[in-house]
Structure P
Amino acid sequence: MSGLQQIFSAPFNWCDRRCERCPIASECPVQRRELQMRWVHEARGRDPDDPAVIAEDMHEILASTHRMLLEIAAAEGIDLDEPLPPRPTVLAAKRLERVALDWVRCVARLWTAGDSQASDATAELRRLSTVLATKAMRIASHLDTDADEETWACDGAPNLLLVERLKTQIAGELARLPTDVAVDESMTRAMAELDRNLDPLIRGVGEQARSVLAALEARGAAPSPFIPEAASSVHLRSG
C-alpha cells in the first residue's frame with residue numbers, strides 16, 4: 001500500500017464494494033479472499049452463489065474474526081469477562097443513525113411503489129442509499145466512541161468524503177426518476193434531516209484529507225466511488 005493510502009484506513013473501509021469497477025480491486029485483501037473462496041468452491045464442484053454455501057462462508061468469516069479478536073485481547077491483556085463500564089449516550093451519533101435508517105426506509109417504500117421496480121434510477125437509488133446508510137453508521141460509531149484525532153482522520157475523514165460523493169450521486173438519481181414515481185413529503189424531510197446531520201461533519205473534513213484523496217484519484221489508486229464512469233469502463237474492458 002502506498003504512503004498516501006496509509007494516511008487513510010484501508011480503502012475497503014471507505015468504498016462502495018463495486019469491486020467489478022474498482023481500479024485497485026486486485027490489491028484489496030477483501031476482494032482477494034472472496035475470489036479465493038469462489039475458486040475453492042468451484043474446484044470442489046460447488047456453486048459459490050448457492051445460499052447455503054454463502055451462509056457457510058459467512059459463518060467461517062465470523063468464526064475467523066472471533067478467533068482474531070480473542071488473540072488480540074489475549075496479546076493486550078484484555079479481560080473479556082470483565083463487565084464494560086457504562087457509556088454515555090452520544091446524541092449526535094444516535095441522531096445520525098436514526099436519520100440514515102429513516103432515509104433507507106423512504107427509499108424502500110419508493111422501490112415498492114407502483115411499477116417503479118423496473119426503473120434503473122430507482123434501483124441505483126436504492127443501492128446508493130444502502131451504502132450511504134452503512135457508512136453513516138460507521139461515522140456514527142466514531143462519534144459514539146469519542147474516537148481520538150488520529151482515528152477520526154484515518155477513518156472518519158475518508159468515509160465522510162465517500163458520503164459527500166454518495167449524496168451528490170443520490171441527488172442525480174432523484175433527478176432522473178421516472179415521472180410516475182412521486183417523491184413525497186416524508187422523503188424530502190428525511191433527506192433534509194440527513195443533510196442537517198451530515199453536512200457539518202463533511203464541512204469539518206480538512207484540506208489535507210481532500211488533498212490526499214485528490215492525489216489518490218490522480219494516480220488511479222482510490223477505490224471505485226472516486227473514479228469517473230469513463231475510467232471505470234476502461235478498467236472493465238482491460239480486465
Structure Q
Amino acid sequence: MYNINIVTIFPEAFPGILDISVLSRAREKGIWKLSITDIKKFAGNKNSIDDTPFGGGPGMIMKADTLQKAYESALQSFNCDNIDDIEKVILTPSGITLNQKTIEGFSKKKGMILICGRYEGVDERFIEFNNLKRVSIGNYVISGGEAAAVVLSESVIRLLPHVLGNSDSKKIESFNNGLLEYPQYTKPRVWQNMAVPEILLSGNHKKVSDWRVKKSIEITKSRLKK
C-alpha cells in the first residue's frame with residue numbers, strides 16, 4: 001500500500017477531490033492510504049505555530065520546532081524500515097517545478113510525506129535539517145501548500161498499479177514521451193460545422209498513429225514558443 005501523509009494546519013482541506021472517482025476506488029481497494037497530520041496539535045499555544053521573521057519583513061514564518069514535532073509524528077505512520085523509501089517533500093514556490101519524470105520517480109517509492117507551508121514561509125532550518133525535497137507546481141504563488149499537495153498526490157496515485165482501468169492510458173498521455181497529447185474526438189462526426197479529421201475514420205491504424213505523433217510534435221512545439 002502506498003502511504004501519503006500530509007502535514008498541514010488545515011486538515012479539513014482533505015481528502016477533498018482525492019476522494020472521488022478512480023482515486024476513491026483505489027483508496028477503498030487498499031492501493032493507497034491517506035493520513036493527515038495536524039500541525040496545530042503540536043503547538044503549545046496558538047502563538048507557537050509561527051512568528052515574525054528575523055531581519056524584519058512582512059508576514060509570519062512557520063516555526064521549526066513545532067513543524068519538527070509534527071513531522072516526526074508523520075514519520076511514525078509509515079511501516080518502513082528504510083526512511084529513504086519515503087519521499088519527504090515541502091511544497092514551495094522556490095522548489096523544482098513538478099514534471100512527469102519526477103512524478104514517476106515518486107510513484108516508485110513506498111509513500112510520501114508532504115509538508116504544506118503557509119504564511120510567508122517556513123524556517124529554513126527545518127527544511128535543511130530534514131533534507132526535504134522542495135517541489136513547486138508552477139511559477140506562481142498560492143496561499144499555501146494544500147492545493148499543491150492535492151495536485152502532487154493525484155498525479156502520483158494515478159500511476160500506481162491497478163489504479164487506472166486501462167493500463168495503456170498511462171503510456172500515451174501527455175509528457176510520457178516528452179510530448180503533449182494529440183487532439184481527441186468522439187461522436188458526433190460533425191458538430192457546429194466542424195468535422196472529425198478524415199484520417200481518424202479511415203481504419204488505417206498506421207496512418208492514424210503517424211498522424212497522432214505528428215500532431216503531438218506540432219502542439220508541443222507551439223506551446224514551447226509561448
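Taking -21500 as the value of helix-only ellipticity at 222 nm (-39500 (n - 2.57) for each DSSP H run of 4 or more, over all residues; to 500) derived from one of the structures shown (P, Q), identify that structure. So the calculation was done on P.
One of P, Q was used to calculate mean count of other Cβ atoms within 10 Å over residues 23-30, giving 14.2; which? Source structure for this number: Q. Here the criterion is mean count of other Cβ atoms within 10 Å over residues 15-22, and among P, Q the highest value is seen for P. Each of the structures P, Q was assessed by relative contact order in percent (Cα under 8 Å, 6 or more apart); the largest value belongs to P.
Assign the value -0.88, calculated as log10 I(q)/I(0) by the Debye sum over Cα atoms at q = 0.12 Å⁻¹, to the correct structure from P, Q. Computing log10 I(q)/I(0) by the Debye sum over Cα atoms at q = 0.12 Å⁻¹ on every structure in P, Q gives -0.88 only for P.
Every number in this text was worked out from the coordinates using simple rules, so none of it is lab data. From a predicted model like this one, the values you see are computed outputs, not experimental measurements. Cβ atoms are built from the backbone, for glycine too; each structure is taken alone.
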